[in-house]
Structure 1
């Protein structure tokens with residue numbers, strides 16, 4: 001399922017209500033980001049993206 005980048009912000013806006021609704025229950029979020037690039041610049045692009053992702057969480061990173 002492909003999502004628009006703006007939908008991530010829409011989800012973030014709903015997190016407080018989602019958390020409140022699930023109060024007392026174990027709630028997990030799974031996020032998957034894929035980069036499809038088979039050229040020489042792919043590792044450089046991945047490194048740059050990982051720097052941005054690290055600003056959000058040390059647990060977010062692109063992996064091979």
Structure 2
């Protein structure tokens with residue numbers, strides 16, 4: 001049986017990481033997640049964020065000003 005290998009192993013961000021990075025409160029982040037305003041990965045009840053997707057989201061927000 002073949003082993004599955006991850007080509008690039010990058011760490012996903014947790015909610016606290018994203019709040020710190022964006023300088024927002026946890027309640028604001030949760031609202032954004034609930035309204036699908038920010039890219040999120042849902043693992044059952046856990047929320048995780050791909051740092052690359054967050055960067056793309058920020059760049060998109062800058063471009064749409």
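Read-outs throughout are calculated quantities, based only on the coordinates presented, and are distinct from any laboratory measurement. These figures come from a predicted structure and were not determined experimentally. Cβ atoms are built from the backbone, for glycine too; each structure is taken alone.
Annotations
- A value of 13.2 for Kirkwood radius over Cα pairs in Å, calculated from one of 1, 2, originates in structure 2.
- If distance in nm of label points 7 Å out along Cα→Cβ at positions 21 and 53 is computed and equals 2.8, the structure in 1, 2: 1
- Of the structures 1, 2, the one that -13500 was derived from, the read-out being helix-only ellipticity at 222 nm (-39500 (n - 2.57) for each DSSP H run of 4 or more, over all residues; to 500): 2
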